[in-house]
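Before anything else, here is the set of structures, which you'll find just below.
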Structure I
Amino acid sequence: MNVQFAAAVAIGLGALGPAIAIGLLSAQAMAAIGRNPEAEPVLRTNMILAIVFAEAIAIYALVVAMLIMFVPVAK
């Protein structure tokens with residue numbers, strides 16, 4: 001398999017999960033704020049923290065893709 005293709009699949013699939021998670025998280029947080037506006041500061045803080053954790057997974061996928069691209073394969 002081509003190394004560039006393997007790196008593309010790694011970052012593509014690695015970014016798909018966090019993207020879906022951030023979308024679902026944001027939608028649920030907006031719905032919760034709509035139902036209970038007084039809880040907005042707590043919800044916003046927790047939402048941002050969860051988004052940061054989800055984005056860290058995408059950064060790990062980027063690191064794996066970079067390793068696939070630039071670390072030579074032992075023969």
Structure II
Amino acid sequence: MLATAHKAHLLRCNGVAVPELPEDGSGRWQEAVDALFEQYVAQRAARSLQEAEEARELELLSRLAATSYPRRRITNYA
């Protein structure tokens with residue numbers, strides 16, 4: 001399990017706006033950072049699955065195109 005400060009650092013490095021750590025209490029801050037991190041991880045996982053599916057479909061289409069029927073020559077005989 002990652003520390004909340006480490007989660008906040010990872011989020012900042014990836015361009016997510018993280019609230020500043022208040023001096024008086026960090027309970028709400030920890031909850032907010034944890035929620036942001038969960039959302040970030042879910043979005044990242046969804047993007048990874050989508051990219052994997054797109055790659056699989058592209059590979060399948062490439063394989064089908066390479067092994068499909070032989071091309072006929074088009075001749076223009078009169």
Structure III
Amino acid sequence: MRTLAWVLTALLLLAGLGLGALALGAFAALNLAAPLWLRSLGTLSTLALGGTVGFTHAVGLSLLASALLGLATYLKPRA
């Protein structure tokens with residue numbers, strides 16, 4: 001059971017970090033002076049996840065990433 005909890009924690013952490021990177025890219029896509037690789041992440045998040053474009057999309061991604069990372073830390077097995 002402990003192994004399953006660690007696997008679930010690792011998957012939630014990876015998903016949260018991935019969504020965090022997409023949220024960073026979505027915020028960077030709002031600024032034309034941002035580096036191209038960050039704006040490319042924003043375009044990727046818009047294409048992959050669809051939905052709204054702009055600030056609302058970026059805030060939604062960051063809230064979702066925060067929720068996943070919080071859940072991962074809550075489910076982490078305790079010693």
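Since every read-out is calculated from the coordinates, none of them should be taken as a lab result. Quick caveat: nothing in here was measured; it's all calculated off a predicted structure. Cβ atoms are built from the backbone, for glycine too; each structure is taken alone.
Sorting I, II, III by mean count of other Cβ atoms within 10 Å over residues 16-23 from high to low puts III first, with the largest value. Identify which of structures I, II, III gives the largest calculated value of Rg/Rh (Cα atoms, Kirkwood Rh). Looking at the calculated values, the largest one is II. Out of I, II, III, which structure matches 56 when relative contact order in percent (Cα under 8 Å, 6 or more apart) is calculated? Here the read-out was taken from I. If helix-only ellipticity at 222 nm (-39500 (n - 2.57) for each DSSP H run of 4 or more, over all residues; to 500) is calculated from each of I, II, III, which structure is the one that comes out at -27000? It was calculated from structure III. Taking distance in nm of label points 7 Å out along Cα→Cβ at positions 8 and 40 as the criterion, the top structure among I, II, III is I, with the largest value.
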